Structures are given as structure tokens and as C-alpha cells.
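A.B. asks: The next part holds the structures, each set out as C-alpha cells.
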Structure P
Amino acid sequence: MSFTLTSKLPQVGTTIFSVMSALAAEKNAINLSQGFPDFSCDAELLEMVNRAMMRGMNQYAPMPGLPALREGIASLIQTKYGATYNPDTEITVTSGATEALFCAIMSVIREGDEVIVIEPAYDSYLPAIQLAGGTPVCVALEYPTYRVNWDSVKRLINGRTRMIIINTPNNPTGSILREEDILQLEKLISTNNICVLSDEVYEHIIFDREPHESISRYPSLREKSFIVSSFGKTFHVTGWKIGYCVAPEYMMKEFRKIHQFVTFSSSTPFQAGIAEYIHKIDKINALSSFYQQKRDYFLKLMQPTRFKPLQTTGTYFQLMSYEDISQEKDTDFAIRLTQEFGVATIPVSVFYRKGEDNKVIRFCFAKEDSTLERAAERLMRV
């Protein structure tokens, strides 16, 4: 008799990012779908990692991460947001931000708990909640501004609610939470047993002189929040899979119990190189202007096309409406765009649990100018 396996995630297949990247490769299309740069990181950072390898730093790192890197993270947060975290007990280095998100959810959520997820949302949230035995409760950002309706969030809170997940800047929309949003969130959870998981992986990529409203800026929220970030996004090294989580000690203690049995530790030489590079605060501060130039140039290139841009204030993604071009489902339109015009994008409906389709697709502009120019030239024919 053969073994019968019942899937824990029966609705989950290959992610849209893998599907679109594979289709782009098959059709020799320009890949503006998956969120990774096509340019290299700083050569100085590569040299720092290389030196760490040559010094023999190639064995397991400590489970929470190299002390020098955790100290660097603490210093960066203090400099940027005025918040103090103990590098020994409140900061953990992870194998990418996705691992950090998973560990945070698994450390809190139990069978029957509910987690409020604000959509459109990064695709790892819901599976992690379901694997933990929890129930995702989704609320949509208001289209087309992609602002949070906090009254709608409030109506979802009940005795089973254990966590609210926020993402600022938001992937895929590029919207940000402002001070008034954070104050609303603070008020909502001030008198109940709800924690926050704040996905801030694009924290250093915000435009138009807007500040990043990190949860770490707000003491009462900081005391009941996991904050997740990513060096892959910050330093153009997504393939290194180095992220981190910060949280108060009592929460981090539970987080590390999960982390040690998921990956235990992350790449030692990468951590060592980043630990040295992280103190170059001027380079981190320059990221916003660097990517704003990319955004503005991409928008200029797209002006002659029939696509209509939506407001993007952060991340390296730009949403475009195609409702004046076609009424096809966004998934069908994205596939046709790849096959017929040679540009791969991501349909935004996949970021909604129920596939809300506003005729919007996501472009990644973290690309060389020449890549963006070739893509725009093809999109002019649509």
C-alpha cells in the first residue's frame, strides 16, 4: 500500500514569482517581475566578505548571529530611529527576512488564533499563519490610494486576535504608513493581548522626503512588536539571504526557540562582511535618492505608453493600471505581456487572498537604466 500524504497547504502551488521568472527565461523576456536588482552590490562589500572567507570565517556562526553584526544593527536602529535594542537578547540574524517572518509567526500563533493581514500582502504571510494553526483575517487597503482603513481593521478585532501584520513600505503597492497610521494602530492594541509583526524590509527605500515610520520609534508599540528587515534589499544582495528581527527580550526568547530549529544560523562570511559595511551610514542614507532616481526615470520612460502609474512612495516597485488597455484578468494580461511583448511583470491580484483584480500589474525598477529603456520600448507597442 502506498503512503497517503495530506497536504498542509493544499491551496499553495509554485509562487507567481517563480512562474513569471521561468516564463521570462523561456520567452527571453525582460524580467521586471521578481524583486531583485540586475546590478551588482558595492565592490567594497564584496571585498569585505572575501576577506572574511580568507580569514577562515566559514564555519557556523552563533545561533543569534555574529555579535559584531548584532551590535551594528543596534547602532543603526539607534542612529536612524532613536530606539535602543540589546544586541545580546533582542536582535537575531536570520536566513533572509522570510525566515524571520516565519519564526515570528510560529513563536506566537497557536491553533485557533487569528492574525489580521492587510492586503495586498507579501505571499509568505498566509502560509506561515496556516502552518502555525492560525486563521488569516484579511482587510484590503483602499484602492487606488492604498491607504489603511483603520475602522475596518478595528471591526475585525476580537478575543481570538493575536497579531496584526503591517508592511511599510508595502510590497507590492509602494505605499507607506504615516505617523497618523501608527498612532491609530497604537490605539487599537493598547488594551488587548495583540502583538504586531512589522515587515520593514524596504525601510531605507522611501521617496519624496517622507520619513520611515518604524515601529521602533513608538515605545508602547515597540514593547509588543517584532520588526523584520533585510540586508538583501538594503545592499542589493538578495541571494545572500541575510535578514534580521528585533523584538523585546521576552518575545525574542520565543523567536529564537523557533529560529534555532529552522536554520540555526546564517552564512558566516556574509554576516562578517555586512558587520563591517553596516557602519557606512552615508551609503545607507543614499539609497532613497538612488532608487527615487530609478523610479522617476522609469516613470518618464513609461509616459508614452498606455499604462497609468499609481502613487509609489517606497520600495523598488511601481504599480501600473492597464484598465485603458484591456479588461483581461491581470494574471492573463501579465502572461500575454510576457509572451507577446517580452516584458515580465507580476499581477497584483496574487497578493490578495481572494484574488481582487483592479487591472493593475507590478513592475520592478531595480534595474540598470538600459534594462528599463529596453522594457519601455517594448511596452510602447502595447
Structure Q
Amino acid sequence: MKKSMIITVFIAVTSFLISVQAQARNFEMFSLDYDGCYDRPTEDNNSFVVDSHIHFQPFGGKAIPFDEMLGFLQKEGIYFANVYGIGQKLPADSPCGYYLDCPGTTVTPSITNDFVNASNIANRLPDKMPKNLHLTLSMSFTNLVEPETIVPQIQLLDREFPGMFKWMGEINVVKQAIFPNGHFAASAIEIAQWYDFMRILEKRNMPVSFHCDLGNDKEKTKYLPLMEQILKTYPGNIIVWHHLGLSKELANFNPKEHIDILKTLLDKHPNLYLDISWNVLYKYYFKDKMKREFYIEFFNNYSKRILPGTDFLASEKKTYEDYKNEVSENSYILQFLNDEAFRNIALGQNYFNILALPYKAPEICEKTELD
């Protein structure tokens, strides 16, 4: 047999064995005993399997029915998700479903949506929850400018839903978009008074997710000192900083300068993680090839510190197509990452590690000459 023919046969057999080993994406491939691999070139869905940032309750009005929302996740191949409420809710008698529709209407933190989310899950346990979906329940009531109210409400949720809450967030340190709705930034004095509830979270190894705008287009790093103070004051807490600190108000930040800030904080604070949810990042940063290249390199180098998600808001006015589009936009940059980063971020290894979940991201299939 000619040497060229032997090589061709060898490659064909190798490719066949790899294709047999690599299965179409499914929940079972994230079990601890799965010995196959994830084949990126042939896998149709290169989006994330973890939506670590999704709001099952809206700012106002009715939510997408719980089971319907679970159906959205399943259709998109999302197997793991954080069940957030919402950091601030509009008044119950408000006709608005979104804060931008009602400037001047006050939004306030509320524990109501946490009760709704927990009840939705509790009422379906153990037999009525999908077998191919793992949900992590998150407390979202927290009013950071009234620290004295936080521990009693944690204790209330503990009594009503013992052992069910494993995360806290999304909670707002500063969110400029809702300044017209009565929100204002937490102060350095208030941050220093978080010790009691942050200690509870630390003892439970419970992550806490903060929305903390880095700044705005006029003052790029105006609020950076707040995040620096949080990290310095509570080094034992697992802290997730949402949206890389970016927002609509900071749509024009030099990527290199931005990433230098993030690197400095990550290097200094080993319990800090970054969330890359919200399509604002896609529209203003990742969609642009020149900007995107900076973030690709950054994510590859710091791939163990990044969590994916959509920041989807489950208002009844939204549809499956809306969720599908948000998954697509928020997953866009993942296709450009190297295999290690893709496994850690998109396939959920970072998420499993943070929560000590009994799951494991599959290894990426080795490339052949035919790939």
C-alpha cells in the first residue's frame, strides 16, 4: 500500500474515532464520568451552556411563566442557570415593565421576587423539574444602602426555603441607568457596614454578584474606587463583577486601558470573577473587530475568572426569539477563544468550580489534519 494511501486511511480512521467519541451536545456530557469530548468544529451550537445571569422576574408587570422560561433554556441548550430575581422593582401599581419607560418612578429593592422564584422551584421538586437542567437559586432583594435590613431577610429566606439559596445577586452598588428612578450609588461608609451579611456569605462559600458601573463616557473610572473598596474590605468573599463594569453610559472606553484595570484587580484579588453578560458588551465592544481582539487575548489569559450569561429579563412581553437572540449576541465572542478558555467559560468549568457542583466540562476534542 502506498504511503500516501496509508496516511489517508489513518486520518480517516482517526477522524471517525473522534467523531464517535464526540457526541452532539447534551446534558449527560457534563457528568463526572463522561469520557467523550466536545468537538468544536462539528458542534452546531458554540454558545455557552451556562446562563449565570438571567432574571426570572422583571422590573414590573408579569413574568414569563416559569415552565415556559425553562423551555427557553432547554431549546437553547442551556443546562445550568442562575435564577435571579431583580435588584430593584417598580411599584406594583405601575403600568411599566421596564425602568427606562418610566423615568421619575421610584424603583426599590424587594424580597417579593425571591419568594416567587423559590416557590416556583419548591413546588416542582423533586419530580416536576426537567432532568437536563440544573438551577441555582439567588437572593436578589439586597438593599446595599440599608445594610441593617439584609441579615434579617436572609434569615427569613432561610426559614421559608431552607438550604435552597446558593447565590446572592444581582445587586446594585451603582447603576447609573436607574438614577432617574431614585437609585443612587452606595457610599464608602455603607460598604464598610456590610460586614454582617458578607460574613454569612463567606461562611457559606456563597458567591455575591455586584452591578457596579465603572464610570461613564465623561468620567471613565468614576466609580472604580467603590469596587476597589469592596474587594479590599471583603477579600474572603467570592465576588462576581457584572458586565466587566461596562454599561450604556460607558460605551466608549479604550479596551487596553479597561483591560489593564481588570488585570490589576484580578491579580490582586483571587476571589474576584468577571461576568460578560449583557448585549451592551457585544454592541459597543465585542462586535468591533479591533476592540474584540484585546478582549479575546484577555479572556484566553484569564479564562478561569470569567462567567457567561445573557442578563435576560423575563418580562411577559418577551418571546423565545428574544432569548435566542440574547444568547447568540452574548455568546458571540466565545467562538474566537482558544480551547482552554472555551471549556472554562462556555462549557461551564468555572461555574462548576465556584459552586463546587458535581459536574465537569468535557474536554475539547483534539484536532486532526482534516479539521
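A.B. asks: Quick check: 22 is what I get for relative contact order in percent (Cα under 8 Å, 6 or more apart), calculated from one of P, Q. Which structure matches? Show your work: numbers first, answer last.
C.D. replies: On the way: P: 25; Q: 22.
The correct label is Q.
A.B. asks: Using distance in nm of label points 7 Å out along Cα→Cβ at positions 203 and 227, single out the structure from P, Q with the greatest value. Working shown, then result.
C.D. replies: Working: P: 0.4; Q: 3.0.
Result for distance in nm of label points 7 Å out along Cα→Cβ at positions 203 and 227 over P, Q: largest is Q.
A.B. asks: If you don't mind, another one. Can you tell which of P, Q yields 10.4 when mean projected area of the Cα convex hull in nm², for residues 115-258 alone is derived from it?
C.D. replies: The correct label is Q.
A.B. asks: Figure out for me which of the structures P, Q the number 0.85 belongs to, where FRET efficiency 1/(1 + (r/R0)^6) of positions 35 and 107 (r between Cβ atoms, R0 = 35 Å, to 0.05) was derived from the coordinates.
C.D. replies: P
Where a number appears in this text, it was derived from the coordinates with a stated rule and is not lab data. Since this is a predicted model, take the numbers as computed values, not measurements. Cβ atoms are built from the backbone, for glycine too; each structure is taken alone.
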